[in-house]
Structure 1
C-alpha cells in the first residue's frame, strides 16, 4: 500500500474540511465589516446592540436566515431548486483551496492552480442559471439570464488580465507567482493596466456594486434568489461574501505579493512565526480591498444593463488584449 498517497489524500480531505468550516466565519466577518463601514460612511452608528458595539450582529443575521421556514414553490423543479445553492456555495468555497495564506500554508499547491481557480469559479454561473430556471418565476429567470450574460462576459477580460501575470512569472502555480514577486517586486508595478482590469472584472464577476444587476431589487425583486428562503437563501447569501473575500485574496496574491511584506521577510522569521507574519500581511491586504469594495457599494450607483455589457466588450476586452501584447513584447525585449 502506498502510504504517501494515503497521507496526501488525508491531508487534502483535512484541508478541505477546515476551509469549508472557515467560510462561514469569514462571511460573518465581511458582513459585519460591511454593516459598520457603510454606517460610518453615512454618518450612522450601525449595529450597536448585539454584543459589544454590535460585534455579533452579523452572526445573529446568519442564524435568523437559517431559522426561517424553507419553502419550495409548487411548480418549481425540486431537485435542481435544491442543488443550485450548493453549486454556488461550493464554487466559492472550493476556490479557497489554491490560495497560499502564508509560506507553505496552502491546502492544495497545484501546478495549474490558476486554471483550477477559474474552472471552479465558473460553476457559480451554472448555479445561478439553474436557480433562476428551476424557480418557475419570471423574475428569477431574468436574474439567472442576467447572471449568465454578466459573468460569462466578464470572465474573458478577467482571465486575460491574469494571463499577463502568468507570462511574467512563467507559472500557473500561485506559490511560484508569489515567489517570483519576492525577487522581482510586486506584479502591480509590471501590470499597471492588468491590475485595474482584473479589479473591475472581478467586481462584476461577484456581482458587487456598481455591477449588482443580477439581484437588482428595484427591477427584478431579488433575481434568481426571489423564491428562495431559509437555509437555501442563506447559502446564496454566504457565498456572495465568501466570493468577495476570495477575489480580494486572489487579487492580492497575483498583484500585491500575497503574504509578502512590502520589505523582505526577516531571516530569523521561520517556521510558525514566519507563518503568523505571512498571515498578518495577507489578511491586512485582503481586507483592505474588501474595504474598497464596500466603499464602492456605498458611493457608486448601479449601472444600466447596456452599460454593463458595453464596459465588458468595448472597454475591458480590448484593454486586456493590449495588456497581453505589451506584456509579451516586454518579456521578449527586456528578458524579464
Structure 2
C-alpha cells in the first residue's frame, strides 16, 4: 500500500487570474468517499472561466480554492462505508464533478446534475467548481463521482472520460435517430467528441462547422466540414441537404453566434442541443422556432453517461487519444492554462500531471 503523505502540492486559486502552487494538508475520505492519487487532470473551458473569475460567488464560492474536475487516478484510501460498497485500494478510476444529494426528485429520476440541493455541502458537491477539485496530488471524491477504468484504457486517457460523457449527453438530449444529418457547431475537443458520439448513436452524416487549424483536424478525423469564415454556414448545410437543413444541431461553441447558427441550420421539426454557456444574452429567431416546431435542449454536464461512454472509448468509436496534445507537471499549471487558452502549437486537450 502506498504511504500517504500528511501534506501535498496543489494548485490554489487566490483571486481571479491568480494562483499559487501550495503545500497543503492531504485530505482524508469520509464514510462514502475515496482518496485518490491523481494521475492526470484535463483542462476544459469551464476551468479557464473559473480561473478568470467569470462566475463570482458561484464557481468558486470563495478563495483559496483548488480547481480541476476532469481527472484520472488510483484509489489509495477508502472510507469505511465505501469499502462496504465494494471499493478497494488500488482501483483505477476516472472522476466527474457532480455528486447529487440522492434523495431530491431530480436525483431520484436520474437528473442529479439538476439536484435541488445544489450548493449545500456536504449533501451536495460539485468538485472543481465550488467543492475542492483535482489539481492536486490527491483528491477526495464521493463514490457517486468515481468510475472504474477498464484495463484496456491507459490511465492518463481516463481524464478524458468526463469530457466524452458530456459529449454523449449532448448527443442524446436531442434524440438522434438512425440516418439523421447532424451539425456540430464548434471544431474543438467537445465538438469532435460530440461528433463521434452522434455517429455512435446512429447519425447518417455529421458536419462540423468551424475554422482554422481545428477544422483541418476535423477533416483529418473524417468529418464533413464547413468553414464559417469562408462561406455562410447555414446556406452551406442547406446546399448539402437538398435545401432542407439538418435534423439535429449541437452547439459546443457557447457564443451568441454559435447558438444562432445551431438554430438556423435546422430543417422543419429539427432539434438543437446547447452544451456551451454564452457569456451574453442571445436573441433567438422565435418565428422560425415556433412556425417550424423546433425543439431546443439545454445540456447540463453528464448525468448517467460516464459508464455509457467508457465502452465506446475502449472500442475506438469515441476517440480521445487523438485529442490530447500537451502535458505539463503541476508546477507549470500557468503554462498549461496558457497553452490551452491560446491554443499554443495547435493545443486541443491539455493535461496536468500532479505527481510527475
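No value in this document is a laboratory result; all are computed from the given coordinates. Note that the coordinates shown come from a computational prediction; the quantities given were computed from them, not determined experimentally. Cβ atoms are built from the backbone, for glycine too; each structure is taken alone.
The figures follow:
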{"item": "With mean count of other Cβ atoms within 10 Å over residues 166-173 derived as 26.1, matching label from 1, 2", "result": "2"}
{"item": "Structure with the greatest value (metric FRET efficiency 1/(1 + (r/R0)^6) of positions 30 and 46 (r between Cβ atoms, R0 = 30 Å, to 0.05), set 1, 2)", "result": "1"}
{"item": "semi-axes √(5λ) of the Cα gyration tensor in Å, for residues 142-189 alone from the coordinates reads 26, 13, 11; which among 1, 2", "result": "2"}
{"item": "Structure with the greatest value (metric relative contact order in percent (Cα under 8 Å, 6 or more apart), set 1, 2)", "result": "1"}
{"item": "Given -7000 for helix-only ellipticity at 222 nm (-39500 (n - 2.57) for each DSSP H run of 4 or more, over all residues; to 500), calculated: source structure among 1, 2", "result": "2"}
{"item": "Origin of the value 20.1, where mean projected area of the Cα convex hull in nm² was derived from one of 1, 2", "result": "1"}
